[in-house]
1. Thinking only about distance in nm of label points 7 Å out along Cα→Cβ at positions 117 and 181, which of 1, 2 has the largest value?
2. From which structure (1, 2) was distance in nm of label points 7 Å out along Cα→Cβ at positions 133 and 189 calculated, if the value obtained is 3.1?
3. Quick check: 14.6 is what I get for mean count of other Cβ atoms within 10 Å over residues 93-100, calculated from one of 1, 2. Which structure matches?
4. Tell me which of 1, 2 gives 32 when you compute relative contact order in percent (Cα under 8 Å, 6 or more apart).
5. So log10 I(q)/I(0) by the Debye sum over Cα atoms at q = 0.18 Å⁻¹, for residues 149-196 alone, computed for just one structure, reads -0.57; which one of 1, 2 is that?
6. Work out the source of 8, 34, 37, 18, 2, 0 here, i.e. which of 1, 2 gives that when P(r) over Cα pairs in 10 Å bins from 0, in percent is computed.
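Only the coordinates and a few stated rules stand behind these numbers; no lab work does. Model, not experiment: these values are computed from the prediction. Cβ atoms are built from the backbone, for glycine too; each structure is taken alone.
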Structure 1
Amino acid sequence: MSTITESLLRFRESVHPTATLVAVSKTKPISDLEEAYDAGQRHLGENKIQEMTEKWETLPKDIHWHMIGHTQRNKVKYMAPYVHLIHSVDSPRLLKEINKQAKNNDRIINCLLQVHIAQEESKFGFDEQELIALLNDQAFKEYKNVQIKGLMGMATFTDKKDQVRTEFKSLAHTFKKIKEDHLLDSRHDFTELSMGMTGDYEIALEEGSTMVRIGSAIFGSRS
């Protein structure tokens, strides 16, 4: 049994049955992804659209491709024909472009709205006020080719578990507020809370994550 297969089996056992494991395969060769596929993994995450598209063209078409990295508007068109879920929608302008490219491809593209929860300037995302303003905006309500599946957030890269937990709690609170205040109409299947990576996924699951993104612990360290 390969190391990748062993790692996948281990993480599937530790991830709550209702949570989705996204294996983050960025920078990894096709052979590694084929091993993961043979082990039954169908959700793969990438952070560069060009690399993801090249892999999509080569690998089986029943793979669900997750765009987890910061997304440039001028590259949305390359993934619009096939992307399963975009985790990193961090601005109204990006969402508008995704809707446009989805319409061009006669698709509805699933999206997560990225919320800035970390105490780091380098992280992208909406704050809660910006998020609520977007959901109340009439232009957003007229986007028929995007479906908001939920929220995504990245905690601060720190060993302080209490801080990480507090940040995940804040995202879960925002998620709950949007649901309880009915800020999205019924066509949006608002059910996903994507938070947690290799170093903090256990805390994320305890705080309500439905989707975790695990990379190096499955595929090994990156060069």
Structure 2
Amino acid sequence: MGEYKSTDKLARRGLLFILSSPSGAGKTTLSRMLLAADPEIKLSVSATTRPPRPGEEDGVHYHFVSGEEFDRMVEEDDFYEWAHVFGHRYGTPKGHIRAGLKEGQDYLFDIDWQGTQQLYQKDQQDVVSVFILPPSLPELRRRLEARAQDSEEVIDSRMERARAEISHWAEYDYVVINDDVDECFARVREVLDAERMRRTRQTGLIPFVRELMGS
């Protein structure tokens, strides 16, 4: 898999690229593949109230903040989206992302349907959302069991949650079935390439056309 380089030479506005899926359907694998293959997109770094784990760096893996600081950011509407997860809070800060978007930087989000709704409400024009479906529920269960990380009870719970998550598929801009991960990845990249070329994101088109017509 060679390094991907865009052929787009005109200035453009960046986008917020969301990948969502039920657990086991492949969004984490696809996210890693995309970040490795495409230097023009970076993973959005969330703020969290949980303490750092061994090896985690502030500003790289997460922005680690106190509960009081998180409260202040919520009150000042500094988050695109935020949520409670396993006793801690996680949120997507607006500031540096909005600055990056103006410079043409794309951001990747690995979030669920609730986070997607919040992000879409805050910044509809910049969001591109993709939902990854498993080829079947039996195959999804087989993938979860193949991890050999969870008990049958936990897998049953994950399958129940997967059904609830899949019910939100129609809220996304694109839906891709992950039967083969390489084919699925190719489709995800096609979506990203096409969205980068949208006329409304091509901020360099106006000066280019003016020069074209004046020459």
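1. Details: 1: 1.7; 2: 3.1.
By distance in nm of label points 7 Å out along Cα→Cβ at positions 117 and 181, the leading structure of 1, 2 is 2.
2. Working: 1: 3.1; 2: 2.4.
Only one of 1, 2 returns 3.1 for distance in nm of label points 7 Å out along Cα→Cβ at positions 133 and 189, namely 1.
3. Numbers: 1: 18.9; 2: 14.6.
Going label by label, the one that fits is 2.
4. On the way: 1: 20; 2: 32.
Derived from the structure labelled 2.
5. 1
6. Numbers: 1: 8, 34, 37, 18, 2, 0; 2: 7, 29, 34, 22, 6, 2, 0.
Traced to structure 1.
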